[in-house]
1. Name the one structure among 1, 2 that distance in nm of label points 7 Å out along Cα→Cβ at positions 275 and 307 of 2.0 was derived from.
2. Which of 1, 2 yields -12500 for helix-only ellipticity at 222 nm (-39500 (n - 2.57) for each DSSP H run of 4 or more, over all residues; to 500), as computed?
3. If mean count of other Cβ atoms within 10 Å over residues 195-202 is calculated from each of 1, 2, which structure is the one that comes out at 24.4?
4. Tell me which of 1, 2 gives 2.1 when you compute distance in nm of label points 7 Å out along Cα→Cβ at positions 27 and 291.
5. If Rg and Dmax of the Cα atoms in Å, for residues 155-314 alone is calculated from each of 1, 2, which structure is the one that comes out at 21.0, 67?
6. Starting from the value 0.75: which structure in 1, 2 was FRET efficiency 1/(1 + (r/R0)^6) of positions 139 and 227 (r between Cβ atoms, R0 = 25 Å, to 0.05) calculated from?
Structure 1
Amino acid sequence: MAVTSPPASNPAKLPGLTREQLLELYYYMRLTRSLEERLVNLYRQTKVVGGLFRSLGQEADAVGSAYALDRSQGDVLSPLIRNLGSMLVQGATPVEILRQYMAKGDSPTRGRELNIHFGDTVRGFIGQISHLGDMVPVMAGVTLSFKLRGQSRVGLVYVGDGATSTGAFHEGINFAAVQRCPLVVIVENNGYAYSTPTSKQTACTSFKDKAIGYGVPGVRADGNDVVATYQVTKEAVDRARAGDGVTLVELMTYRRKGHAEHDNQSYVPAGEIERWARENDPLDRYSRELTSKYGVSQEELSRIDTRVQEEVDQATDQAEASAAPEPRDALRGVYADPAEITTLWFREGVRSAVDRHERPSSWGTHDG
């Protein structure tokens, strides 16, 4: 069966965060949602190239977990398609995300890749090669390198509930557990693996229990509570940094949009999405918590909302003004990134001959 009711909130605890940090969590969650809403508008205008993947209803899980890392220590994470918030926490900018989705020439991948398939090791996020568990063994290797170098660095990798049934997930977490790699594995239990309800792809009722088979701790938290998510991930990060190896963290959340924007979610039981939106929206919950528990005024939250809107508007203008990739740029960075393109095709005289449909003499002949 699919997830049928929101998880109960964790008991109130001191968050271990300053007031400024509590507001920063709200900023990143609001930025994630607003940026994705803008991407939906651009998608419907056919300005987005390829698919669009939303994290609606899951913003707290990505932001809260990433916020537990320490960028000053060189911690890194590997996001999935619904972890835009984690990349923003690590330093990715809205204009980069927009240019990437729009395949602009000055996007991080110069139009070669789409959505959030890009990385920056300096800022601490490693681009995904697949969302089917394949980044778990990659991050096992990355964090093993931290251990072998004697570095006090931690890695975090996200995996969906469906991907825990893949061989890549098993091999990666098993290797990391045996080697005691400083790795935190986040399992996002959002109820569906594409259109398959959780109960249809595993008989395991709790993903944290899978940790037992690997000999590592498994914990569960309310992924729609950003503070609870931060706390449980911070404990796992601290444990990894202390040399105690892997922790599997199961975050209970819900995917309120389909696998991608084209997915009409016809497989979802009637009323389920609306109930989660009404009862367990992470932004609504956190807004109420900030005002009721931490003395934040509605005016302060409104100022953050205004700031986010201005940043997204400015980023959109910059991205739309960016040019499409130059065709000849496709030759750069294939094996190396030379300072100047000197391929035969662009040598003086060759292009004009090709334009005249002639074979340049410098090409010679090929007799088989």
Structure 2
Amino acid sequence: MYNIPTLPLPIDLETKAVLRQLNLANKKLAELKGIALTIPNEDILINTLVLQEAKDSSAVENIVTSHDDLYKADADIKLAISASTKEVLSYAEALKYGFKMVRKNYILTNVHIKDIQSILEKNNAGFRNVPGTTLKNQRGDIVYTPPQDKRIIEQCMDNLQKFINDDGICDVDPLIKMAVIHHQFESIHPFFDGNGRTGRIINVLYLVIKELLDLPILYLSRYVIANKSEYYARIQAVRDKQEWEQWVLFMLKGVEETAEHTISQVKAIGALMMQYKHKIRPLLGKGYRHELLNNLFSHPYTKIDFVSETLEVTRLTAAKYLDILVENKLLEKVKIWKTNYYINIQLCDLLMNYTPKINDANIEQIESVNDHV
């Protein structure tokens, strides 16, 4: 039986292997933090990458939806949105809420964590208060029983809250702490539902708190999906055999690989924005505004109302601009019920099917997007 340890752990996690991998992870994370600054409007990365993370994180829990459904919902298309899509959108809402909270004071409290889970699950149940929760494998066998007593759950979460926010009790590198925090939270399993998704939101919020990132754009869910069996095996190996080093190495490798992928994706978004800017400017002439470009890359599916509000122009003018972009194959126009929607097909394709392919010339172009957009 695994007893939840009191943090900080009474073991040295800064082994040679961990420090070697830690250096690689921190380098990639610093590079990601820097490259994110080349995108002129933070909403572009937050809106697009949060939806991607919401989709992937929910898929870990077998909550599956399509990019197309997500982008339609983001554009406020009031059609028959599936239950899965609603859950994924709730994840995005919860992550954005958490980011807003930690950005104020750079702390993450149990109140914040409860609020995040409440937004995810659309209830106010709070921490578990009745016994009976167990974790089972695909065969239905019980593999782990988390704390059952509400008092113990609250004590463990109070300890975790202090570990997250008080560096005085533990001065190890934040990435090592993030790995410990994630394992501790998933082992406490404080909620009736939504623990996995809440835990993955905590990961990226902690990186923001420690100022390793300015925006919540490093998402480990893709890595977890690709290594799902190992992820659960490593978690359980800590409980069964105290294999903390291997767990920390697994998470650090995840940070490195995910940061590298996200760097390439952000660069690709920046390069695509530059292409659109150079094409849109001559098409719209004096009507060009950088807010239009931001809109097209913040909302893969946009509409006349969005553009009219963003540019502070009439609906007629907004429609004119969008139709020009459609005529020049920069957007695709679709009519759903009585409303026209304008799809940034190239951005959608990048977000849905992206693999790191971008030439150095395009990468260099991105550096000027902030100054000249």
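1. Matching structure: 2.
2. Corresponding structure: 1.
3. Going label by label, the one that fits is 2.
4. Going label by label, the one that fits is 1.
5. 2
6. Clearly, the read-out refers to 2.
Bear in mind these aren't lab numbers, they're just calculated from the coordinates by the rules spelled out. In this text, all values refer to a predicted model and were calculated from it rather than measured experimentally. Cβ atoms are built from the backbone, for glycine too; each structure is taken alone.
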